[in-house]
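The structures come next, written out as structure tokens.
Every number here is computed from the coordinates shown, using simple stated rules; none is lab data. In this text the structure is predicted, and so the values were computed from the model without any measurement. Cβ atoms are built from the backbone, for glycine too; each structure is taken alone.
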Structure P
Amino acid sequence: MIRTLDVRRHLPADNRDYTFLVPRARHDVDAVVEIVRPLCEAVRTRGEVALVEQAAEFDGVHLDRVRVSSPALSAALAALDPELRRSLEESIARLRLTCAAEMPADVRSEVTPGGTVVQRNLPVRRVGLYVPAAVAPLISSVVMNVVPAQTAGVDSLALASPPQREHGGLPHPSILAACALLGVDEVYAAGGAGAIAMFAYGYDDASGSCSPVDLVTGPANIYGVAAKRLLRGIVGIDAEAGPTEIAILADDTADASFVAADLISQAEHDPLAASVLVTDSPVLAAAVEQELVRQVGQTKHVERVTSALSGEQSAIVLVDDLDQGEDVVNTYAPEHLEILAVDAADRARRIRNAGAIFIGSFTPVSLGDYCAGSNHVLPTGACACHSSGLSVRTFLKTVHIVDYSRQALAEVSGHVVTLACAEDLPAHADAVRIRLEAP
């Protein structure tokens, strides 16, 4: 069901050599860019008409308009299962706590007497949030996108999720209910590349309008990811998040049933999801293989899970010891990393590349997906080596406010003039001289 890769006795001088050994599916996003280019151009030139056509072609629904009405949002919230509402409220409350703690303060630096630089943190003006629902209605992604944006102080939030044929062309009712619960009243039944293009370009038709946004966030399928790549620069994006990933770094003290359950939990997302165990224990590896056979047979989405676990992106990786395992994990740079080892906390401090790290037997990734207080929108495809997960900071930008007195400018003017002349930009030097020569 899942292959084994043995990298024992492989000791590269440079950890980057592991890049060719770790399991990884290859996704040609550039090829898909050419597929989505005409879809995005259609939205740019024809607005809502193109979105309605794309909903009919790709989602099998016939829409009169793309924007979801206020009564539909209210009805979805009123019909929300009370237990699900309580769980959503708990998830929201926990995430609000960590988001509030993340809010950075403005920083004032006195560079010299009479010369200050203030770094001010300002929220992005308007954000488009995308919530996929092709395989499963990701209600939690509404929370994970909206809460940090609201905490950051974003003035205007719009959210898009694919229309569902079984729900009369509306997005999934639980997604609508989560929007209403969070006070998001601008919601669109739009999916994939078209939704990203709608946020980037906006539209203004007789039947309605959507103002362009400054930033698009949220996970998407490969068509949405390709649209983000195509439209980056026209609109800001958070990341090109692909299929979900879990890596588990485990020693012989790990419970094989826990490990197998966690590998399956991520495989449940998508046939392209990646589930990777890195261990120095052949005994644990064999026990996990047995547990996978047993547990997969009992899970609901057997076909989806089996496809993910048997794909090239998933594997059990055998290492000499967990120190080598750390090198493998840092090279793999997983979206989610669990560490199940006697010294898990110490090893977590040595991990540089991971979207989020879950320590110990009672901190499964599923907890982070919903109610840990962390965010589950995280970098995939090895992007954790340079990128972070969604947070309040995603929705903030910094502005330097510089304030110098005449005396402070005079004190540093010689250096400014010297540097300007070295770059052959004499007008830069003159802009300083004219002030100091003025009466």
Structure Q
Amino acid sequence: MARIMNQIKNTMDMCNGPLFKQILFYSLPLLGTVILQITFGMADMIVVGRYRGPESVGAVGSTSSLIILILNFFFGLSVGTSILAANFFGSKNLSLLRRLSYTSIAVGIWGGIFLAILGQIISELILSWMGTPKENLSKAVTYMSIYFLCMPALMVNVFGSALLRAVGDTKRPLYFLIYSGIVNVVLNFILVAYFGLDVDGVAWATSASQCISAVLVMRALMERDGVFLFKFKFLGIDWKLLKRMLSLGIPACIQSSCFSFSNVLMQSAVNSLGAIAVNGNGIAQNLEGLVYTGSGAYHNTTVAFVAQNEGGGNRARSIRSIKYCILLGFLVPEIMGLLFTIFGPEVSLFYAPAAKEEEVAACMSRILVTFPIYGLCGIMDVVSGALRGVGSTISSTIIMLLSVCAIRVCWVYFVFPSHSSIKELMISYPITWTLSIIICSIYLIYKLIKLRGKSVSFA
């Protein structure tokens, strides 16, 4: 059966073969996907920064925390999809895997429609509540309203890509992103530089690229010689599988949403410092998204390898996967963070050539505190991903909420008011990374000892 699984097109049997090589082959396309995703997202900032000025950069940047907060509920559900799909594939249960694909895509479509409607209703209200500066508010609302129209396509991308990656197919989501990203960049320049649009132009370009990517993802799931054999006539929700998805995904939803909520509070704190701080912080936030790619990529790699090996009953290989991912999850964001620390001012001016000296200084205030030690964030994400891979999603969520989110919220309300600067605000990040690493590592060791002699299966 293992031989047959290996012969299925565009899949990887993570339970057999040279482990470190497989982790590299799996993670590098995933890392490339996330980097390109951030880079193409940065294109929005760069184009409006070059052709419309720092105010438009601040408008787009001020929406990021709110967009992520709303989206993370469904990103969390996709974690449940990833764990189940990897576990089913590892245990060679293709029937459950295909039923899972129908349920996941159905949830993505209906969830996307819900988000598209919700976004039109709450955008201005929430941005105003966040204290978005008046000079940024109108453009920020315009950007968000258009962005949310592409939610059904984006959700299909989220769940469809989660299914593909869970069975080892990380290359094609990368190719799909390249195709759609090129469209995004080209449309950015056409709509903004040629037709004279502003943030609405980059928002329409993003929406078009998401639709293209969704079509490509669905085409991959529908391949006749693939593992999913997806057909729209069977689209629907298997309520038992949805319940399992929710049991694994809702803790991730809560964690992601609370992380994002704490980031919204952090953005609100930055907003209180004025438009210059908002514009500079917006640039640093986008650069941080690029640095975070290594952390996020190896979190997802850990979840996939641990869940698939647990499904295949190979505990020793699960533990080795965790060790390799900790090493790579530290090195990649650490190296990227150091590079941006060195070249931060130059990159800031590349974003917005018209940026003032004070805006560059605000950008560097965030970079200098967090970027040189960003490898800690990578370790944190890998260890929490390992907990999810062995089924401890609730425990992982509780630990992360208490050691990260709660401390950051308290920091905003009790520490920041007496030290009102971006630098003082950002100090909370390395503190919470370190604390969560210690607690997650202790609990992971306890969990593995408790599971000794047992495999984790969701079939």
If mean count of other Cβ atoms within 10 Å over residues 79-86 is computed and equals 28.6, the structure in P, Q: Q
Among P, Q, structure where helix-only ellipticity at 222 nm (-39500 (n - 2.57) for each DSSP H run of 4 or more, over all residues; to 500) as derived comes to -27000: Q
At a computed 0.96 (Rg/Rh (Cα atoms, Kirkwood Rh)), which of P, Q: Q
Comparison of P, Q by FRET efficiency 1/(1 + (r/R0)^6) of positions 199 and 391 (r between Cβ atoms, R0 = 35 Å, to 0.05) - largest value held by: P
Ranking P, Q by distance in nm of label points 7 Å out along Cα→Cβ at positions 183 and 343, the structure that comes out highest: P
Structures P, Q, by mean count of other Cβ atoms within 10 Å over residues 143-150: label with the highest value: P
Test item: Cα extents along the principal axes in Å, for residues 111-246 alone calculated as 52, 36, 25, pick one of P, Q: Q
